[in-house]
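In structure tokens below, several structures.
Values in this text are rule-based calculations from the coordinates and carry no lab data. Every value quoted in this text rests on a predicted model; they were computed, and no experiment measured them. Cβ atoms are built from the backbone, for glycine too; each structure is taken alone.
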Structure 1
Amino acid sequence: MNRNDTNVKNVEGRGDGQILVVGGYGHVGARVSERLASRFPGRVLIGGRRGAAAETLADRIGYGARGVQMDIRDPESVADALDGVETVVVCLEDSTGLVLAEAVERGLGYVDINADRRIMEDSRRLYEQAVTSGARAVLGIGLAPGVTNLMAASAARAVKDPTDLEVGILLSLYDEFGPQALDFMLEAGSRPFPEPRAGSTRLVLPYTEPRPVWFGPDLGFRQARWFPLADQFGYNETLGVKSAATVIALDPRWIDRIMAISARLRVLRLSALPRVRGALTWLLMKLF
């Protein structure tokens with residue numbers, strides 16, 4: 001970024017520090033790194049466990065980007081990587097929470113693309129510390145959570161005293177995606193999760209309980225099913241609705257049917273096993 005850019009405003013002296021992209025050479029991270037590097041030259045650090053891969057991408061991107069070797073499972077490695085950093089962008093699923101905790105303790109800016117409700121819920125314990133340290137954290141800035149939250153908030157504002165909220169998502173395997181996205185979908189689909197309804201103690205299974213969702217005149221109605229994306233678990237509190245649901249349909253339809261049948265027969269539980277999940281991810285990447 002040009003320091004003389006009049007459209008850029010520093011907050012409390014911030015705005016010129018380094019930007020660390022964790023998982024910066026992955027399917028999503030590489031794109032994020034490239035866009036940030038071109039927008040903020042000389043400030044982007046590409047972080048990942050494979051230092052050589054990070055450096056190779058940094059050299060290809062240019063704009064003064066640099067590669068940084070780091071292991072998100074190692075507290076010392078995380079602390080070293082965040083030295084001198086102002087903003088952290090996490091482009092992978094950090095189940096350890098170490099990067100967020102370190103960023104909050106240091107009062108840094110933080111964003112991630114996490115879609116796992118368990119990680120999101122664990123992160124809330126850092127709220128008071130973030131207020132004290134001055135950290136600014138935005139969790140889940142992808143499609144769902146992320147875009148869906150904005151759409152849900154807009155819909156809730158348009159209705160007087162909304163009580164029920166349902167978000168329908170049509171995901172196509174013909175779109176661009178990485179193995180991590182598939183791994184998440186398979187792992188999340190292997191276990192029941194609490195129904196996001198106030199006062200409910202019921203557990204629901206992913207890819208079950210179909211309901212028709214209208215996806216516009218070109219696509220028409222599709223049968224969409226439960227899926228534990230993190231956005232739906234906050235709507236009761238943030239939008240004041242009594243019940244919420246995020247349901248998904250998959251394209252092509254035959255994948256949708258396979259997942260629904262597998263869930264109904266409880267076969268999908270096998271995708272909780274890393275080897276099974278890895279084999280399925282490999283197969284789907286080959287098919288699409």
Structure 2
Amino acid sequence: MKALRLVWLGKSHHALDTWLQAGGKQPAAICGFQSDSAISKSISFAFLLENEHLYDGVILAPDHDTDCLHALERTTLSVWVLPQAFARLHSWSGAWLSPEALLIPLLTTPAWRPGFRYGKRFFDFTAALLALIFLLPVLLSVALAIKLSSPGPIIYVQNRVGLRGRSFTMYKFRTMPVNADRELVWGQAEQKTVSAVGRFLRRTGLDELPQLFNVLKGDMSLVGPRPERVEFVTTFNNEIPHYMQRHMVLPGLTGWAQIHGWRGDTPLEPRIKHDLWYIANWSFWLDVKIMLKTFLIVFKGRVSQ
């Protein structure tokens with residue numbers, strides 16, 4: 001089981017020494033002061049922001065620079081805060097409570113816990129594989145309909161931004177003529193360019209089924225924030241606080257925002273708010289609830305454009 005690579009962010013050795021003496025985990029790197037540890041290496045805050053993909057999260061010491069928090073809000077890093085009274089709290093709790101258990105989660109998700117993370121991945125892989133087997137006749141029928149209705153490839157591929165801001169190739173059934181989306185901008189209506197078959201696929205959500213292969217590959221989950229196009233992510237991150245935090249988990253075929261109607265040409269801010277709520281409150285049963293609600297919406301034919 002892969003351990004989280006955490007960065008310690010503080011202004012002095014004192015808080016780190018207290019943490020280590022209490023049995024806290026040795027951080028992968030120290031940010032904020034020069035470390036004399038043989039294990040950790042010292043890095044600058046600028047290096048941390050530019051290379052956030054090298055680490056999983058940050059522990060903010062009681063003496064951390066508060067200005068750093070604003071920058072961390074625009075990253076995909078999980079953030080925990082070490083309380084000022086950590087040493088006393090640890091002495092009161094005794095050996096039965098680890099130092100890590102006393103960290104206050106600030107920007108993180110329950111899905112990061114190793115047991116939950118691997119459990120969610122196992123469920124995603126198994127469910128996606130069974131769905132592909134069960135839906136094989138549907139997939140073949142849709143592929144044939146697309147091929148007969150317009151020239152071009154059956155599968156539409158596009159780069160999207162996924163976990164920790166890494167890009168991946170996402171698959172969809174093609175619903176528009178080839179190259180019809182090159183001049184479109186985010187939020188622009190596409191109805192004039194969508195084919196008749198494409199309108200049916202979008203209305204029923206069948207155009208998203210090839211993303212089950214993305215789930216098998218590990219690029220996506222069954223449930224999570226919907227992945228956005230690469231060219232839009234930088235703009236959104238500069239304009240919308242906490243936007244990059246939606247990439248703390250794998251993107252999904254469906255999500256909390258989508259079952260509440262926030263998809264397609266709907267405003268972005270409410271969608272992000274719902275995504276962040278899902279990330280902060282994730283549980284296996286919440287995923288089940290979202291999937292069941294998605295099935296009901298598709299069955300009733302009320303999937304938004």
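For mean count of other Cβ atoms within 10 Å over residues 41-48, the highest value in the series 1, 2 is held by structure 1. Comparing FRET efficiency 1/(1 + (r/R0)^6) of positions 209 and 233 (r between Cβ atoms, R0 = 25 Å, to 0.05) across structures 1, 2, the highest figure comes from 1.
Starting from the value 12.9, 39: which structure in 1, 2 was Rg and Dmax of the Cα atoms in Å, for residues 65-152 alone calculated from? Value 12.9, 39 for Rg and Dmax of the Cα atoms in Å, for residues 65-152 alone corresponds to 1 out of 1, 2. When P(r) over Cα pairs in 10 Å bins from 0, in percent is calculated, the result is 6, 25, 32, 25, 12, 1, 0; to which of the structures 1, 2 does this value belong? Clearly, the read-out refers to 1. Structures 1, 2 were compared on FRET efficiency 1/(1 + (r/R0)^6) of positions 25 and 73 (r between Cβ atoms, R0 = 25 Å, to 0.05), and the highest value belongs to 1.
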